[in-house]
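**Q** Next up: some structures, all given as structure tokens.
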Structure P
Amino acid sequence: MLLTEQVDKDLVQAMKSQDALRLSVLRMMKSALKHKQVEGGKSLTDEQALAVFRTLVKQRKDAAELFRKGGRDELAEKELAELAILESYLPASATDQEVDAAVAEALTETGAATAKDVGKVMKAVMAKLAGKTVDGKQVSEKVRARLTA
């Protein structure tokens, strides 16, 4: 079943169970998927749908962080609750060990030695971790730490 179909099915289920938060998040997801579909002019693949979901996850993380800094903890909690629902649609996250191993492999493959090579290494690491949910910021920090050490 395609992710877009799964969202539709879960949306109906959330309506029946009267789960307001889940319903709100699923409507947001469906809207974002529809927007991307109209933008592209054709049905979305699962990979494109995952890219939309990752964007929504990043938005929720950023919003929660800004709300915390602004002293609006109740809004930050709402964003984190939405984030938990969104993350249930993403594939499993890469562990720290998997990220470290991918960084080490990418460094040896690319022969990177200076901070100028971060882009090449990042591209190789992200290719190795394809299919898993990975925080690009975390990977970038690890790559930079290894290249400057």
Structure Q
Amino acid sequence: MNRVKRMQPVLRLAELEVDKAGRHLAMIQHKVEAEQAKLVQLQEYQQEYRERLQTAGQAGMTVDRLRLFDGFHQQLDRAIDQQARLIAQLQIEQIAVRETWQQKDIRFKSLQKMLERLQKESTVQQNRNEQRNHDEYARRRSSDNGWT
């Protein structure tokens, strides 16, 4: 039972590490999703902007206005590229965080199984000791009865 008691804090720490890693994974997954939503918004806005440019072009526009449209369109392209790079970096980080969480989870489950095995072994040993004591008591009692 002594080994079981010593292992319980180790198991609890491993469980806390798994929980912490799981929260970190959930946080980064949420961040990736939020950044992907921003990318979709930028792409939708770019599409709307192209349609407005096309409509304005059909109605006729000055060269200065066309330059303004083009300049803003290039800014949108850069923003979309930057957002896509951010998402790619976050996804790489997400993979690393997931691997860390998986390793901690495997360690926790291994420790949990080991503790269960130690508890079973302790129970079996305790039962053997109790049976041995009971047998010894019964043997002494029967030999005491034989002498009187």
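**Q** I have 0.95 for FRET efficiency 1/(1 + (r/R0)^6) of positions 100 and 124 (r between Cβ atoms, R0 = 25 Å, to 0.05), calculated from one of the structures P, Q. Which structure is it? Present the calculation step by step, with values, prior to reporting the outcome.
**A** On the way: P: 0.95; Q: 0.10.
Derived from P, not from the others.
**Q** Here is a further query. For the read-out relative contact order in percent (Cα under 8 Å, 6 or more apart), a value of 50 was computed from one structure; give its label from P, Q.
**A** Values: P: 18; Q: 50.
The correct label is Q.
**Q** Looking at FRET efficiency 1/(1 + (r/R0)^6) of positions 92 and 132 (r between Cβ atoms, R0 = 30 Å, to 0.05), point out which structure of P, Q has the largest value.
**A** Numbers: P: 1.00; Q: 0.00.
Structure P gives the largest value of FRET efficiency 1/(1 + (r/R0)^6) of positions 92 and 132 (r between Cβ atoms, R0 = 30 Å, to 0.05) among P, Q.
**Q** Which one of P, Q has semi-axes √(5λ) of the Cα gyration tensor in Å, as calculated from the coordinates, equal to 33, 20, 13? Let's see the in-between values first.
**A** Values: P: 33, 20, 13; Q: 77, 11, 7.
It must be structure P, since only it matches.
**Q** One of P, Q was used to compute helix-only ellipticity at 222 nm (-39500 (n - 2.57) for each DSSP H run of 4 or more, over all residues; to 500), and the result was -37000. Which label is that?
**A** Derived from the structure labelled Q.
**Q** Could I ask something else about it? Where is FRET efficiency 1/(1 + (r/R0)^6) of positions 12 and 28 (r between Cβ atoms, R0 = 30 Å, to 0.05) largest, in which of P, Q?
**A** P
All of the numbers you see were taken from the coordinates with simple rules; none came from a lab. Predicted model only: the values in this text are computed from it and were never measured. Cβ atoms are built from the backbone, for glycine too; each structure is taken alone.
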